[in-house]
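Trainee: Take a look at these structures.
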Structure P
């Protein structure tokens, strides 16, 4: 509140980049396994616009997540007065992510209102993907608000920093190893 120092742009943005990348990686791996994305992405209608999970770009997809985290961080910083040191600030962040980033996208993304209207993807087939994005966005909101409000917690700084490095390193090493075996 008024007695708390406002977080800086980089305090919010770097933490958001790290939390987004880590939560994307962990929740994505769980969803890949639990919802059998390999099989689901190989069949229409998803096969018509989703890359197979062994595609190099899919393998390296997590490397693009710090950029998305930067974009989320900019928005979180602009909304900092509503998110940080407020009761249920994480809920405000999550509601914004869900309503604007998932349900109300400008394009016809699966699970969005536009996707429901303009695509032929069966609503029942979206359950796994929706569970994934709702869980990941919840983790992004909760962990980012918690960490920005508590930057002094050293173990959290270390754990999230190490997980961030691993989330970026493991897919790159995996692709490199598969390329060496194939070549």
Structure Q
């Protein structure tokens, strides 16, 4: 799919904010018709989520408070990449930190752009099987509960709008399609 005529060319960039995780820039761009526009972009190093599957076809989920939405969410274990970090390495680290697990198999499921209109974040998704359990090693400011949910129940929760987290929805439904025999 080649849509080279849809490109926008950055002419100028102004740093608006530099935080520990996020950087915000205001860019002036040239559009395909030659006119100019501004784009505000949140720069983010990206993240990883892991669909950890037990031998009983249960998925490991974490419950944690999400400050921007002021609610406790049910999500797959996930974490932020360090700039330049290998996504698979990050996924294995986050699975160990949040769930206390390692996996014999770690399979790439794909990537997603959570908010492509204004954020550069890319989330890579992985499937982890052959789990071995140890101890959680949460970050100092991280508090969460781990729970196992049967695969069919996880799909039902997603379809009933009980799991609004996009990375969790996409990874679980992608795995459901794979189980049903769909191929890329």
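All of the numbers you see were taken from the coordinates with simple rules; none came from a lab. Just so it is clear, the model here is predicted, and its values are computed rather than measured. Cβ atoms are built from the backbone, for glycine too; each structure is taken alone.
Trainee: Quick one: distance in nm of label points 7 Å out along Cα→Cβ at positions 104 and 152 came out at 2.6 when computed from one of P, Q, so which one is it?
Mentor: The correct label is Q.
Trainee: Given a computed value of 2.4 for distance in nm of label points 7 Å out along Cα→Cβ at positions 64 and 96, which structure among P, Q does it belong to?
Mentor: Checking each candidate, the match is P.
Trainee: Hey, another quick one. Taking relative contact order in percent (Cα under 8 Å, 6 or more apart) as the quantity of interest, name the structure among P, Q where it is greatest.
Mentor: That would be structure P.
Trainee: From which structure (P, Q) was helix-only ellipticity at 222 nm (-39500 (n - 2.57) for each DSSP H run of 4 or more, over all residues; to 500) calculated, if the value obtained is -6000?
Mentor: Answer by label: Q.
Trainee: Have a look at P, Q and say which one yields 18.6, 58 for Rg and Dmax of the Cα atoms in Å, as calculated.
Mentor: Source structure for this number: Q.
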